[in-house]
Structure I
Amino acid sequence: MVRLLFFIAISLYLISNIYSHSIIEILLSLAAFLAVVWSIATVGKIVLTFGILFLAAGFLMLYSSGTSWGEYIFAFGPMMNLLTLFALIPILALPIKLGGYANDVEGVIRKKVKSKDQLYMVSSGTSFFLSSFMNLAALPMTYYSIRPSLNSFPIQDKERFMSRSITHGFAMPVLWTPVTPIVGVVIEMTGVSYTGVITYLVPLSIVGLLLDWFMAKLHIRRNNGSVNKEEAETKQQISATLEVSQEKSHARLLHIILAILLLNIVVMITEYFFELSFIFTISLLVIPFSLAWAVLLKKPKNFFEGLKGHFSTHLLKMKDQFFLFLSAGFFISAINMSGMDQSINKVIESLVNSIGIQFVLIILPFIPLLFAFLGLHPAVTFVLVVEALNPDVLGISHLLLALMMLGSAVPAFLMGPYNATIGVMSNIVEKPPFQISNWNVSFCAVYFVLLLTALQIGHVLI
């Protein structure tokens, strides 16, 4: 029943963006309300706590403002755009799994990697590369493609090595890739164009990746010195393997690069010619884009089997997300319907006048990280923060606010012990989430310096 309800809500959201009608809007709000009610008994404690707080606060604001009871139901549903994206994005991973690209990644590694420095760079770079298209699915794919190669290198803590390299590389495309839900959230709520954002964020993500490689190189050299005899022997062993399949592996990996470029180009063209929201555009493209790739692989039948399996299992796993995001959406709607948004803007304006915008630019990037430690998903935090902040009141451009929010997502994903990134990596390496988070502290500290410096420069130039 819950799975069917989620599917109906997603379908109504998509239909409402294609054909707008009051009846569809009513049905969408009703489906969102029922999804919250049906999920409340099945969600985890942290999610339940935040959800109830959002619902209670929203109810109090609507009640105190004198909003009629009939209007309460219409406060549900604003976050269905994000939930639809969450539900559909994993479908993009199907062609990569069907194509068996993990074997090609492993083949390239065995041929090219000759030292621990290079192995870290390849692991981090592969995660960066796959995250640009696969989101969370990049974590296990990178791990299981590269982990067997670690046995050829003298690395003391192999799981720490893998966790750091994979999560650091994974987090960098979060800044800009359209398959990341928070990118859609920030772009849609700040009103900036995707083309304008990636102009700044792609270079920042590349600098972040290079920074990770530099820090890893220093750490490896400090602890192990230069390449030792064991690594020299490894070079000969690895170079002797997979000679025949090397050219084929390189050619097949170009498929993913071309797919990433093509998806971004299609998104930008669609954004330019059609008045569609960014999140809806991505949601609309996911299935036909993935199907076209599967057809080129000559595996359309396998794709439809995977698609059926996805909707059978994945929607049930989203009960926590549905409850939390729809509750947060109710809270945000209540802020606007009750007129509380005007009061919030006055408070923020007074705060900016008191401490100065430069100090605000230092404080704001830490908010998603703080809430991530409390258990709140960064996407929810971004919605709440962007909804509460008026760039005109702050005295900054909408573009700078978007850059600030997206830039601050990296530490939140790398250190928040309750988010999906840390959770998935924790399950893979079989280590506690807080240990995974602790391994990322040093990189996040240096990254924050990079981000805050970029924001201060951006405030002057943008």
Structure II
Amino acid sequence: MKMLKKNSSLILMTCLVVLLIWVKSSHGHSHIGRNLLSNQTDSYYAVIFDAGSSGSRVHVFRFSQNLDLLPIGEYGLEVFDKVKPGLSSYENDPKAAAKSLEPLLIKAESVVPINLHTDTPVELGATAGLRMLKGNTTERIMQSVRNMLKNESIFEYKDEWVSILSGTQEGSYFWVGLNYLLRTLGKSYQNTVATIDLGGGSVQMAFALSKENSEKAPINLDGEKYVLQKSLMGANYYLYVHSYLNYGLLASRAEILKVSRNSTSPCILKGTDGYYTYGGVAYKASPSPNGSSLRKCKAIVWKTLKLNAPCKYHTCTFNGVWNGGGLDAIKNIYISSFFFDMASEVNIVDPKASSGKAKPIQYLNAAKIACKLKAEEVKYVFPNVDSKDIPYLCMDMIYQFSLLVDGFGLNPHREITLVHDINYKNNRVEAAWPLGCAIDIVSSSSSRTHISSS
């Protein structure tokens, strides 16, 4: 028994000596080890590419375990960069489409810690512009992008992470992202805001419903559900979402010009003459002999919106789409993207502001002025208008007013918020679907492995 106790004591002493030697030998590395362990369990990186119809953008986000956005070095809460034109502009050269993303990839790689590259997922969502290309053009571009990411990047990557977002996905991600930034996510559905996001190729509307109203939802004519169920930040939501393909601002110009059938158009400003190209198709964009006309252009816009299409439901927006019960009961409505950009060009909101209050009638008031101008006069009245938008200024203002009022049923004098970005923790973070996509991934336990530790 004494021998056993002596041997046990000897073994214990030996273990202590070995442990002390190991601690001493590894002392110089222990601080690094603790930092890496802490980083790996405290935060998550995500790289999201937004391949839109008007350009491509990259967003890099970093989250805490509590889903708070964390700063990334000197960049603040989001690393953002963009290039133009969009991938759909390279329909005849898919390799060039993929190559156009390389500067954005380099930017993302430069801000994610290099030792975490292989654990950081890179995902690309293409939106309306690519959805509308014909034949196998879209897939050829997508495959070129997959090849580029596979060969040029060491970010965590899977082929299925490069995809065409459905309009429903895009709209729901945007709603999630904006409500997150406004800190309404996780609260009751009545406290969340409605979103209307006007992109280049499509426009999405989204808002939360009560469970009772969600159960009354019909099935979309395309077979998609009008209402999605989401669990986010401890709250369950029934989210009405609909995406209107071909009704984005850039696509709407083509649809409006189609009505003129290659003739002159009362929606084009006098002093311009040429063609408008969208989706690889050129449309004649020449003014009527007397220039643009508010009344005549508005009639064409109404026809484009298909306001008289049959409605199989109790109430519809336009083109026979169920309206989810409408926006009347929604306390706060935020509109974004081209709604904000074009409003800033005609002095409805300050172009340097992150957001601003306005009323739909202000788009009509701007149209009343724009439609009386010649192209060469625009800069004197609206100095912020981008030169490429000048020929379509009358058309664009009428379209946005009609979309909001005649299409979505807003009172022309109702106050709404036009938003570009949100002040979150003293940082301006852009309101866009990639943030919602990243939040959706991180907040889902089944998808949590997509997001790398940092």
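A few comments on the model shown:
- Set I, II, criterion mean count of other Cβ atoms within 10 Å over residues 132-139: the highest-scoring structure is I.
- Answer label among I, II for the case where helix-only ellipticity at 222 nm (-39500 (n - 2.57) for each DSSP H run of 4 or more, over all residues; to 500), calculated from the coordinates, equals -25500: I
- Source structure of the calculated read-out (FRET efficiency 1/(1 + (r/R0)^6) of positions 92 and 212 (r between Cβ atoms, R0 = 25 Å, to 0.05), 0.00) within I, II: II.
- Which of I, II yields 0.80 [FRET efficiency 1/(1 + (r/R0)^6) of positions 52 and 180 (r between Cβ atoms, R0 = 25 Å, to 0.05), calculated]: II
- Parent structure of the calculated result 112, 50, 41, given that Cα extents along the principal axes in Å is the read-out and I, II the choices: II
- Test item: distance in nm of label points 7 Å out along Cα→Cβ at positions 60 and 76 calculated as 2.2, pick one of I, II: I
- Highest-scoring label, criterion being relative contact order in percent (Cα under 8 Å, 6 or more apart), among I, II: I
Where a number appears in this text, it was derived from the coordinates with a stated rule and is not lab data. As the structure is a prediction and not an experimental result, all values here were calculated from the model. Cβ atoms are built from the backbone, for glycine too; each structure is taken alone.
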